[in-house]
Structure 1
Amino acid sequence: MTAFSTNIKTDHAQKYLQQLCKHFAHKVTVEYSPHEGRVAFPPGRCLMNADETTLTFYCLAREDRAIPVIQSILDKHLVKFAWREELEYEWINTLPDDLLAKLARDDFLPDVDGETGR
């Protein structure tokens, strides 16, 4: 598994987190609160954190070839919701050890009989 992340500076981080999670919940398993979202994409997992100024994506891909797939999903959807502002961010291939362990846990996001988010 390969980890990667990005930090996005925006005053609308919590709004975008909510919009992304609600949207993804139509297709995949999602759990979220105002400050944290957990998404189980088929090729990997994503933990989203939001505060007053930053939206952060921490991701774990099942295979290296899944990295651009997950990045593309997040990039395209974020652009849709953040169309009023031009966001600048860069993906990096690193993750803090505690978050890597959190993403790798089997109970990161339990699948409830195929039902999606809440």
Structure 2
Amino acid sequence: MLAFIVLLVAEALLMIGLSAWFLFELVAATPASFTSALAIFVILLIATTFVTALALGAIRGRSWIRGGAVTWQLVQIAVAVGAFQGVFAQPAIGWFLLLPSLAVLGLLFTPAVAAVTRREI
């Protein structure tokens, strides 16, 4: 369970850092389209809030995090696959996203994590 929590907290902290960096770049640099950059920043803040809520829920052992954690990992896997392809492929970023996502998905289905996040009806 500890490895699962550590990975989710690391993802949340990285998203917070990415949000701060994006805000700095939004203010310091001149985007080609300020409206589009602002929209991307809002989406980034929503994703950061979601991942942070998942990390806090994991720390507290809440059952609702399972579906959200699976969803977030699948989104990261989709982005990772995209990072491996195309003219502007960035395999390092793809691996950086893919490996933790697969680890979290694997840990989600271990008996220890399943027992803590299972809700009896």
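What follows draws every value from the coordinates through simple rules; no lab data is involved. For clarity, every value in this text was computed on a predicted model and none was experimentally measured. Cβ atoms are built from the backbone, for glycine too; each structure is taken alone.
For the reader, a short list of remarks on this structure follows.
- Winner on mean projected area of the Cα convex hull in nm² once structures 1, 2 are ranked, highest first: 2
- With distance in nm of label points 7 Å out along Cα→Cβ at positions 62 and 94 computed over the structures 1, 2, the top value is the one for 2, the highest of the group.
- Identity of the structure behind 1.7 (criterion: distance in nm of label points 7 Å out along Cα→Cβ at positions 14 and 54, calculated), options 1, 2: 1
- Identity of the structure behind 38 (criterion: relative contact order in percent (Cα under 8 Å, 6 or more apart), calculated), options 1, 2: 1
- Read-out helix-only ellipticity at 222 nm (-39500 (n - 2.57) for each DSSP H run of 4 or more, over all residues; to 500), computed value -9000, structure in 1, 2: 1
- When distance in nm of label points 7 Å out along Cα→Cβ at positions 46 and 70 is computed for each of 1, 2, the one that comes out at 2.2 is 2.
- Origin of the derived value 2.8 (distance in nm of label points 7 Å out along Cα→Cβ at positions 6 and 22; candidates 1, 2): 2
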